[in-house]
Structure 1
Amino acid sequence: QRKASWQDGMPGDMCPILPGTNFTYKMQFKDQIGTFFYYPSIGMQRAAGAYGLISIHSRPLIPVPFDPPADDFGVLVGDWYTKDHTVLAKNLDTGKGIGRPAGLLINGKNEKDASNPPMFNVEEGKTYRFRVCNVGIKTTLNVRIQGHVLKLVEMEGSHTVQNEYDSMDVHIGQCLSFLSTANQKPGDYFFIASTRFIKGVSTITAVMRYKGSNTPPAAKLPDAPDGWAWSINQWRSFRWNLTASAARPNPQGSYHYGQINITRTIKLSPSRGKVDGKERYALNGVSHTDPETPLKLAEYFNATKGVFEYNLVTDTPPKEGTPIKVAPSVITAEHRTYIEIVFENPEKSIDTFHLDGYAFFAAG
């Protein structure tokens, strides 16, 4: 929701949609373009395939920094589990992990179904846009196409500098767009996704078929990159296209971001530990729990007492070994100020943060 967290679908912002009922979302996409996806955020339904693609196109009068592609492919790729999503949720609620995924899916299809019939049909010499989202819940994925170059053009709703890559890491919840030109010998080629940063690599393929092809794809798949450094360095190569227009005619870089006056820095660091025999994760020593009354409802009626306290999370992480406090967590901020939020990760696995709301800009 533009300039508000209302309708973001989180328990603190709105009441859940009860079984057997419905709710109509009304949204304005005035200041947004690009590739996104939707999913339920309270339970683990996303692990059972409850998600879908949202593509927001620029208005006709807004110039786009690349020629219109011959076609626009949505690619929702993610891990999947043989366990029911209610079992996964119960495991988390009891302090257990969800374990390793059983495999991967592309657009809801498994290895056998994704490759037959072809998922992407192309013509020689034409350029295509692939909108890729990692809709999984556990693993970073590397995507690539046999023998084809990927030109990054958009990420999280912003046009990017158009760097070219042989493959791209897509982290959990992340969406991006790349262009790929069908400039190879006509035939079938594999679109490949494989897991990163976990033991035992899982891979899935889907077929991209040139028009008139009767040649199967090569059996040998291009290898995924290895190690953390490659992924970090690739991320560092992503740049905002400061001369391109976004949702409005003015260039994305027309605002003087270098002159922003940062008035506050919040450093967030995750930790984990046992609370009443249950494994809990925390940010700066506070493990969030949802109160019975939605946070915004309590604020609206000025009835926060007994529901939650403000600023239990401090601006800097506590000393190592500080006991974890389980409570609703709400941080206050001053309207129209710029706040720098620094994320640290002392854990041995990737942590993903969902910045839910309006006007977050990744700085590094």
Structure 2
Amino acid sequence: MDLTDLHPLEQAALTQLSVSVNKVFVTGAGGFLGLAICQRLLAVGIQVVGFARGDYPRLVELGVDMRQGDISDYDNVKQAMQGCDLVFHVASKAGVWGSKQSYYSPNVDGVNNIINACKALNIQRLVYTSTPSVTFAGRDENGINESAPYAETYLNYYGESKAIAEQHVLAANSAQLHTTALRPHLIWGPNDPHLVPRVIERARAGRLKLVGHEDKLVDTIYVDNAAYAHVLAALDLVTNAKCAGKAYFLSNDQPITMADMLNRILASVDLPPVTKRVPAGVAYAAGVVLETVYGLLNKSQEPIMTRFVARQLSTSHYFDISAAKQDLGYQPLISLEQGMQKLKQSLSN
């Protein structure tokens, strides 16, 4: 990626960041968002140390100093972070199925290791990638902002562990360590390994259905916009620190119905729109049964339906991102329509 490939506003933010930051640590560098962040930092000559469990030759070719390790191993993390000025902690275990320990170890222990290593190494800025799932309690979220409380109970260990981790990050904010948490919602775009391929795969298998009889609104975020917001948060931490100690919802600020979003993805590969529906109660009941059966059988494979997925697909999820606009100067640089065009082009290659 060349700097000139980016929007002028993003070019300006990155150039300004490069004045204050020389070397950045990025966890989850091999992931969808992590890669996008790494590419932007490299475009302005910032040294990038990437941290991931796997081996990523492409990142090495791009110029990332890759360190392979386990985020739940403190010594491993601390050693890799030495000499860095700023941290983007993007890595986490996502998904909707798994044991409590399988989520708490990377998501909670991992974030504690990052915080403690920052303190030990005198790294003064930490941008944490959180999730809107920290507030999701199975009900509609119609234009909520950051005043919304954390959920009382969670339908999976992902949201629960991320909520604990986010609170640890924000509590760690101090004069010595400025921290902030970003909550991007449903990141998608070219080379998306999660949302887009799952929707397409289920549609081709005839297993994609809308849940509930109401058309609920959802707001997502294009990957470039999510990466841009992370750059802005880092820049603010090294300049004004308005965002220090705060969490921010992030999206494309274009709520559309779930059906519309799914059908736009399907149209990008010339698949017909999804029209079949299943009642929300039926989907939730199926999730209860499948979770029980999979739990009794100790199956690691994710069920085709869970309580969390049933509620996610049958409730609204869109957010008031005024705080991100005001404190970070964030605005979506790629619209939903532009993003879909880029997605279609990438899938046709």
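Computed values, structure above
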quantity	calculated
When distance in nm of label points 7 Å out along Cα→Cβ at positions 216 and 296 is computed for each of 1, 2, the largest belongs to	1
Which of 1, 2 leads on mean count of other Cβ atoms within 10 Å over residues 80-87, largest value	2
Which of 1, 2 yields 53, 43, 40 [Cα extents along the principal axes in Å, calculated]	2
Source structure (of 1, 2) for mean count of other Cβ atoms within 10 Å over residues 56-63, computed value 10.8	1
With helix-only ellipticity at 222 nm (-39500 (n - 2.57) for each DSSP H run of 4 or more, over all residues; to 500) derived as -2000, matching label from 1, 2	1
Which of 1, 2 yields 8.8 [mean count of other Cβ atoms within 10 Å over residues 16-23, calculated]	1
Given 22.8 for mean count of other Cβ atoms within 10 Å over residues 160-167, calculated: source structure among 1, 2	2
Comparison of 1, 2 by Kirkwood radius over Cα pairs in Å, for residues 224-319 alone - largest value held by	1
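Taken together, the values in this text are just the output of simple stated rules run on the coordinates, not laboratory data. Just so it is clear, the structure is predicted and the values come from calculations on it, not from any experiment. Cβ atoms are built from the backbone, for glycine too; each structure is taken alone.
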